[in-house]
Every structure is written in structure tokens, then in C-alpha cells.
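Asker: See the structures that follow.
Bear in mind that the values in this text are calculations on the coordinates, not laboratory data. As the structure is a prediction and not an experimental result, all values here were calculated from the model. Cβ atoms are built from the backbone, for glycine too; each structure is taken alone.
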Structure 1
């Protein structure tokens, strides 16, 4: 085939477009996105105002920032209910620095960020920061206000939280991720946003700088904060995502990204008698045994007993579960035990006999190892009504 100059140009352009699309596909499907910023996260953050760590004095060359590059923060929309606050709007918060955190209470990535938010609220609430928790459910049970109230109390959240069951605020902010943090300056512009975990020092520095800008606009020359003392909450679950080789795995046919390992497969809204093959199990694939009902967002045990098996690669594994019943957990052929044991497998939600009992619709930690590695976990489930939603890892 003969190619003229125009053909060659078109071919080169086509290859470049395909490469660009492939690059975006790789990026947005990478597990590293859990700890990555949004595109240009912080890249557009512009400020010539700062706080001297020794004196607390605000330093600046001048306060003149072109904010045409920034988006005005949209108002909170279609609020379903208020968890621990009276009705609140963004308009009510005019003149404050506002951190909007999109989260949901059974999401492990969200749970691991909460200690920082709680700490920032304690440190900066009286300096002009307001944190707003926008609870945007992933599963149906997370729409239950009582479930969310219990989670807010459990995690020690004092800042305002409201329920976004219809994703009104989620959509207004064009959000697609849990967790995601938007920081809005005192004049109502979104100055920074961050997707997923990590970036805590960078985020806190942005908070400090925007509080300094706010103080400057109010005519102050000092801000009583120690800008070098960044938050480092106790009992943080740090994760090296480069060593976690298992993605989140969904049990419900509506959310599942892959097939079940059991040969019977998904059968929407039907009860299926599942079986686990005798041959080696594929990694990162859920296997079941017993009678389970296929619900849109979970699999529910309808028989008296059943099994869930999984080969995974991580340091810890959690299951989001609800309903009723319990499951005895074993790993690598050894019965697991509770977090109080010296056994190398320590699930914080297991009792001393290695059993997890369902006491609500939430996330349960069923295994934690000292190091990252490959493991095989088996749950012997007892009691009709056990509902499994997802496996998550750390």
C-alpha cells in the first residue's frame, strides 16, 4: 500500500490518539489511583500568602491572586438529611475555608482518611476551617440514617455530616470517587481537590495557606498556628498500594467487575446452589458453596450454611457484610484468631475463637498480617441471612 504525506499524517495522528486513550485507561484503572491526586491536584494552587512556622506571622509579597482559573464551589444539593447538624448551606459558610469530604462509612479507603479529618477539625475549626462530610452511599444500607449516625459516633466525627442519598451534591461537584476532598477558599472558590488516600501533608499545608489568606483578607497579620506541626494521628493504617495486588471485589451482580469463580456464575435475583471446584483457585476471584440468593448489591445465604473462598495478595482483608449469622475464618489452612492473639493472622473483628459475628451492616476486618503476601482465606458461614457485599484490602 502506498501512503502519501496526508495518509502518513493521519496515521501518525491516529496512533497518537490511541496511545493517549490507552494511557488514560491505564491511569484510571490503576490501583495507585487510591493514593493519587486528581489530575493536576494542587498544580493550579496559587498563593503568595504563607505562615512563618516560628512566629506565626503571615508573610506575603502582596495579596493579588487571579481566581479566573478556579471554579466557584456549587451549593449543596438535594440533601436527604442531616446526621449531626442542623441544616447547613455553603452560603451559610461564607467567609470560612471549607473542606468538603465525600465519603461512605463502609469504604475502607474513606475509613483510613477519617483520623486526619477529625484531627484537622480539632486543630483548625477555631481558626476558620469548616469540614463538611458529604455521606454519599454506595450500597442501599448506607442510605439508612441510623447506620450513618452510628458510624459518625464510632469514628468520633464532630464536624457536620449530611446525607446525599440521591447524589445531588455528588453530581453538582462532578465527583466520581470515594473518598474525595475539595477545599474551598473564603471567597468560595475551589482551590484544591484530592482523590483517595494519601497527600495528607500537602492537604494540610493548603488548609494552612487558605486560612492565612482568609486572615489577610480580614486585615490580620498573624495566624495562631504552628505550620510545621502537621497532623500524625495515632493508630493510622498506612498502606503501600504497590504491594496490594488484589482489587476491591464485589459480590452483587450489579457491581461485580468480574465473574464468580464458582461454575454456576451470577444469576440475577435467583437462588443458586454454588460449588467450589476441587482444583486450584484463581487469584482475586470469589468462590462460593451452598445456597445463595443473587441480590443486586450482595449475595445472601439462604441455606443453613455455606462457604466463601478467596485467594488474594495483600496485608489485610476486610469484608463488608450485613444481615445476620456468623462466619468462622481460616487462612492458609489455619484457623484465624482475634486481634488480641499473637497469631500471625489477626482479624480485629474476630472473637477469640476466630469467628466474625454480624452485628450490623458495616466493614469487618477478618485478617491482618505483619507483611504483604499471598494468602488463601476461607469463611465457613453459619446462619441464614448472612449478606456479603464486597472484599477490600490493605
Structure 2
């Protein structure tokens, strides 16, 4: 079989502002290129972007198309992306196209010469459903249309796959493949629990300061931690100025000096913070498959995560970390205090969490499954006269 050639649709390939999707595409794209595959990424960028319109990133060819002005319902953007991808497909330059579920970029695209795959990383409709809200009508329509257009779809977690299937009324996912958190070779030597700069009273949260991440409940839990451990300090890394002000106002006056907000910082700064922390805590309400707790576990930082969403797919309670009900601040504070007070438990969970991530969630573990899935899609698409609809 000739070298596999894959095209990713991605508007947030670094150094563009990015979240989990941009990082996933970069990690898996680089890994595929290093394995001999041909990888292209195409997306849109706005007028304020400083990223180049074309670059090659460790073998990944990245194309950034200027976003059309005054684009009602993103119709011009969708058309622009389709024409670029369709031309590559007609010329046989790509074998397969992958798009994320959010915003349904390939909704209503005509059939391509290459099969279209949707990857579930958490659509707008998915997160609205997780928050107990009705999904926005237009977003729901285009996201469902993209699934019905695609020949195949897969998910970054079993939980997200099941919820997406029920939400959009589509057939079951073709596969579940967890997102890698790291390139194991470039990760370097992660910190051991006995890291010389680890501070025994330091608690860390990383991620956007938003309600779905459970930051309100974390702040509500914090005074109970301080009553037992007056020396405890909480550091929050992530953007969200309006939420920051709200969280400060929610804190009792006597606890405010113990909570520090650092805003958006580099990946290197985050890793250093996690390597120096005694506890990392992520009481999230809505995830597809979260990267932030994975990063903490990789640095051997004892990690508290959420019983909701895909938490049990990342860790096993009491074996690799602690899982809490994010709706109950008293559970969050109790878990934090256990790890601050119990050196043996913190050491055991820190080491087990690191092993769990390094043995299961690096590109070295994920890439073979990813390539086998793509090859299975290609083999099956040759026998499909039409896309597989719900």
C-alpha cells in the first residue's frame, strides 16, 4: 500500500490560538509524518493572525486560508475549504479527510474522491447538552448535517461517543481512539513525585476559567481546605478575566491572599507548575477527553478529577488518582486534604498516574491504532456506493 495521505480540517493549528483540537492535530500530524505518512492541514485564519499562510511543521504541510469577510453563516468559508480539499482529492493528493465535530465544517459538502471522517472532540451542541441547555439551533443543524455527510466517525472517548450518538441520532461510532497528550520522545523526563522543587502545600488548577470546568465549586471548597491547612496555596492557570473577578468576590476575605491567578501561560510554564505542585485538581462538569489532568498525571502530580463525563476512562479511583463529584464542594475539599496530609497516598497516586499516562496516552501508543483505523476506513470506503447515514 502506498504511503497514507491524510488531510485534517483545523482552524487552530499552533501557533494559532488553540485548544485541545489544535494540539491533537499537531501531535498526531507530526507523529504520522515521522512515520512516513503525508499530512496536510487546512484551515481558516482571520485578519489579526500572525501565523504564515503556509508552513511545514516537522513534515506537516499547513495551509491557512484567509477567512472571507462578511461571511453569513460561514457559507463562504465552508465553500472555500471544500474547493481546496476537493481539488486535492481529485488529483489524488489525499486519501482521507478528517474534520472535528464542532461547527460542522463539512456539512452539505458534495461527495469527495476521498472519504470524510468526523472526529468527536466535543461539539458546540455536545457541550450545551452537558450543561443542561438546549443546543443552539443553527449549530445543532450543521453539526448533525456533518455527521450525516461523513462516511465514518470516531470519538476521543466512549462517553463522548455515546452522548453524541444519542444527541444527533446517528449510528454508533466506528471507533474510540483516545487523544494523545504528548509525543513521548519530546516530553523529556517528566518530574517524579519526589521532584526537588515540589511544594507540599501547593494546589494547582490549569484550564480556562469557565463554569463547565468546575472552578466555582473549587473556590467554594477552598475555605474548608484552609481551615484545616492554613498554609495551603491555590494557583489557577488559565484565561477568563470575568470569571476571575467573580471567583475572587466569592472568596472570604481571609482566604483571598492564598489564591493566585496567573492567566494564560506557556506550556513550559504549566509543566513547571505541575512538577512543583503537591496536588492538581480538575472538578470538571463537561469534557470529551480532557488534556489538563493528563498533563498533571504525566508530571507525577497527584491528580483529582471528575466522576462526570469521561473521568473514569482516564483514571481509576484510588489507583491512578482520585475522582470526585464536582457538584459537591465538600468532596473536592476532602480529596485535596487527603493528598496534602497523606504522603504515602500522594506518592503512590503520583507514580501510578504518571505510569498510566506514559503507557497509554502518548503518540507512540496511539499512532498505530490511528493508522489502522484510517486504513480500515479506506478499505471499507471502496465498497461503499454512498455515505453511511443514520
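Asker: Which structure, out of 1, 2, was helix-only ellipticity at 222 nm (-39500 (n - 2.57) for each DSSP H run of 4 or more, over all residues; to 500) calculated from, if the result is -12500?
Answerer: 2
Asker: Could you tell me which structure in 1, 2 was used to calculate Rg and Dmax of the Cα atoms in Å as 24.1, 75?
Answerer: Derived from 1, not from the others.
Asker: Work out which structure the value 28.4 belongs to, where mean count of other Cβ atoms within 10 Å over residues 295-302 was derived from one of 1, 2.
Answerer: 2
Asker: Once mean count of other Cβ atoms within 10 Å over residues 103-110 is calculated for every structure in 1, 2, which label goes with the largest value?
Answerer: 1
Asker: For distance in nm of label points 7 Å out along Cα→Cβ at positions 55 and 375, find whichever of 1, 2 sits highest and give me its label. Mind showing how you got there, number by number?
Answerer: Details: 1: 5.3; 2: 3.2.
When distance in nm of label points 7 Å out along Cα→Cβ at positions 55 and 375 is calculated for 1, 2, structure 1 comes out on top.
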